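Q: Alright, structures below, take your time with them.
Read-outs: derived from the displayed coordinates by stated rules, not from any lab. Only a predicted model underlies this, so the values are computations on that prediction, with no experimental measurement involved. Cβ atoms are built from the backbone, for glycine too; each structure is taken alone.
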Structure 1
Amino acid sequence: MIFSNRQGKRRAHLLGCLALSLSALVFSQGAFAQAKNWPDKPVKLFVGFPPGGGSDAIARIIAINLSQMWGQQVVIDNRGGAAGTIAADLVAKSPPDGYTLGLAHVNALSIIPALGQKMSYNANTDFTPIVLLGITPNILIANVDAPAKNVKDLVAYMKQNPGKVSFGSAGNGSTQHLAYELFMHMAGTQALHIPYKGSGPVLVDLMAGHITYAFETMSAATPHIQSGKVIPLAQTRTKRSAAYPNLPTMEQLGYVGFEATAWYGLMGPAKLDPKIVDKINADVNTILRKPEIQAKLAEVGAEDGGGSPAAFSKFIVKDRNQWAKLVKDAKLQVDLN
């Protein structure tokens with residue numbers, strides 16, 4: 001059979017379209033099979049802080065339960081430093097196959113971007129938000145031998161002894177650091193800020209008396225408050241946590257609008273298969289509904305977790321915008337180096 005030049009081109013075009021359609025179908029079926037069988041090997045979960053802190057504690061609660069549900073180990077990989085951005089960058093640069101996840105954290109996805117800092121990843125486009133795990137206040141805590149054991153006396157002492165009071169934080173640009181900066185701004189005073197690489201080292205030095213005060217996540221501070229090794233002065237969410245009904249908020253102590261919370265979630269790299277996202281989201285929501293898990297999270301002040309990936313994505317954007325407004329209104333200058 002003889003084809004004209006035009007007919008030949010049309011036939012080649014149709015064959016090309018058919019080949020592309022078949023290729024897309026094969027790829028789609030392969031992706032579906034991958035999502036259907038996921039996970040068939042261990043899953044790595046990057047945590048941007050060292051062991052011993054609140055982020056690590058919450059990550060391990062979720063990892064243990066997911067390991068049991070999936071029949072595959074969820075391995076915690078702690079990569080502390082740079083306020084959690086090192087771990088976030090590792091997640092952003094990982095293949096979107098579901099085998100590398102990250103503990104989403106306020107520092108890396110909200111605060112650092114709100115500060116306008118140059119980062120190796122784009123907080124808006126390089127991640128797939130999966131589920132919110134919980135929101136927790138920070139607590140202003142003190143060494144047991146601290147010179148002032150309530151906020152009013154602390155402010156008076158700092159004003160009378162400029163530069164003699166030391167505050168530790170989990171790192172420059174962390175929510176604990178910004179809570180400190182906001183406190184200094186609103187109180188009209190200054191102290192010595194000492195950044196660490198995570199909550200664990202802060203608490204060790206606070207209990208040893210090397211630093212005197214710190215804003216710490218409720219999840220990290222609670223065990224040491226319960227043991228009497230540190231003293232709580234105030235909490236930083238505008239509403240009191242159910243775990244600390246008798247501890248006043250900074251707002252209740254006269255610092256109107258003072259809110260500096262930490263939040264935790266699960267995220268993956270961008271373009272993560274929606275079927276895998278939905279599976280992880282559903283499984284984590286199942287875990288969060290368990291009374292024993294709710295009790296464990298309540299012990300460390302983590303509340304209001306769960307919900308859809310879309311809801312978590314909207315939450316992150318709203319939180320980032322609030323931090324940006326805070327930085328602008330308080331004229332905060334933060335050096336991340």
Structure 2
Amino acid sequence: MAEALWYSAPGIADIRPEALAPPAADEVRVRALFGAVSRGTEALVLAGRVPVSEFERMRAPFMVGNFPFPVKYGYATVGRIEGGAAALRGRTVFTLHPHQNFFNIPASAAVVLPDNLPPQRAVLAANMETALNAVWDAAPGPADRIAIVGAGVVGSLVAYLCGRFPGAEVTLVDINPARAELAKTLGVGFARPQSAKGDCDLVVHASGNPAGLTTALGLAGEEATVLEMSWYGDAPVTAPLGGAFHSRRLRLISSQVGQIAPSHRPRWSHGRRLAATLALLTDERLDALLAPPVLFGDLAQRLPEILDARNGILCQPIAYP
């Protein structure tokens with residue numbers, strides 16, 4: 001018998017037993033080692049705030065149930081293959097699977113970790129994949145002045161990637177001054193919203209708060225791009241699109257990881273993008289994004305605390321015994 005986390009009703013999650021059949025000929029059996037809670041998305045799922053219009057688009061791989069409830073949801077698991085294809089047995093893999101201690105998946109859905117990537121850090125793969133796709137959408141360049149508003153996991157990873165462009169001036173912008181140490185670790189600058197340098201070539205908004213979008217629009221330079229990464233669920237958002245928005249010819253665009261960015265779509269598959277994502281996670285500085293793990297058996301009880309935006313948690317890993 002396996003055990004899986006289910007979102008059962010608004011504010012309520014529970015762990016349920018699940019009978020597992022032996023893996024089919026094209027499947028592997030995975031024993032979970034680590035997982036991660038996607039705090040922004042899963043907070044909306046737990047609250048029942050997925051819009052009806054997005055019920056199908058928001059389905060995660062191997063999700064069971066239907067929105068709003070009950071759903072077996074999640075999309076970041078690192079595990080070891082214990083059955084199925086002989087060539088993969090014993091290998092450590094990342095897969096986009098809900099929170100569950102044992103499960104069967106098609107062998108093609110298991111991506112083997114690079115040898116120099118620790119399993120616990122690999123839980124950042126889903127977030128890094130989102131950040132990589134966003135950078136492709138935004139198309140920054142060397143020597144650009146770039147601001148990322150919102151120093152959560154995804155925003156921090158976007159800043160980390162942009163910081164690798166030669167000569168780029170990259171600043172993480174956040175209302176929490178404690179994020180300055182994180183920015184330093186990742187090799188980028190830090191500023192509070194009121195002191196961030198404007199006239200940016202690119203601004204990425206990832207705070208999840210409409211006030212952050214206002215800040216992002218204010219930091220953009222003439223004819224610059226503002227990339228919106230926040231997803232607000234069913235909440236209406238007010239943005240200051242009057243004033244100088246049109247006369248400055250700002251470009252406000254969206255990014256979402258479900259499809260590969262148009263700039264790379266003709267040549268890249270989802271599998272190639274995920275493999276590239278794992279290779280980008282080998283930098284030990286990224287461990288600064290990880291909170292102490294929570295035991296899977298305690299996850300349902302701890303979720304309200306974990307998903308509370310005031311607690312300062314970035315990425316919440318899950319440890320499976």
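Q: Work out the source of -6000 here, i.e. which of 1, 2 gives that when helix-only ellipticity at 222 nm (-39500 (n - 2.57) for each DSSP H run of 4 or more, over all residues; to 500) is computed. Can you show the working numbers first?
A: Working: 1: -14000; 2: -6000.
It was calculated from structure 2.
Q: Let me ask you something else. Here relative contact order in percent (Cα under 8 Å, 6 or more apart) has been calculated and equals 25, so which of 1, 2 was it run on? Show your work: numbers first, answer last.
A: Details: 1: 25; 2: 19.
Traced to structure 1.
Q: Suppose distance in nm of label points 7 Å out along Cα→Cβ at positions 174 and 230 works out to 1.5; of 1, 2, which structure was it derived from?
A: 2
Q: Please state which of the structures 1, 2 yields 22.6 when mean count of other Cβ atoms within 10 Å over residues 158-165 is computed from it.
A: Matching structure: 2.
Q: If semi-axes √(5λ) of the Cα gyration tensor in Å computes to 34, 21, 18, which of 1, 2 did it come from?
A: Details: 1: 46, 22, 16; 2: 34, 21, 18.
Computed on structure 2.
Q: Another question about this same structure. The value 2.0 for distance in nm of label points 7 Å out along Cα→Cβ at positions 198 and 222 was derived from one model only; which of 1, 2 is it?
A: 1
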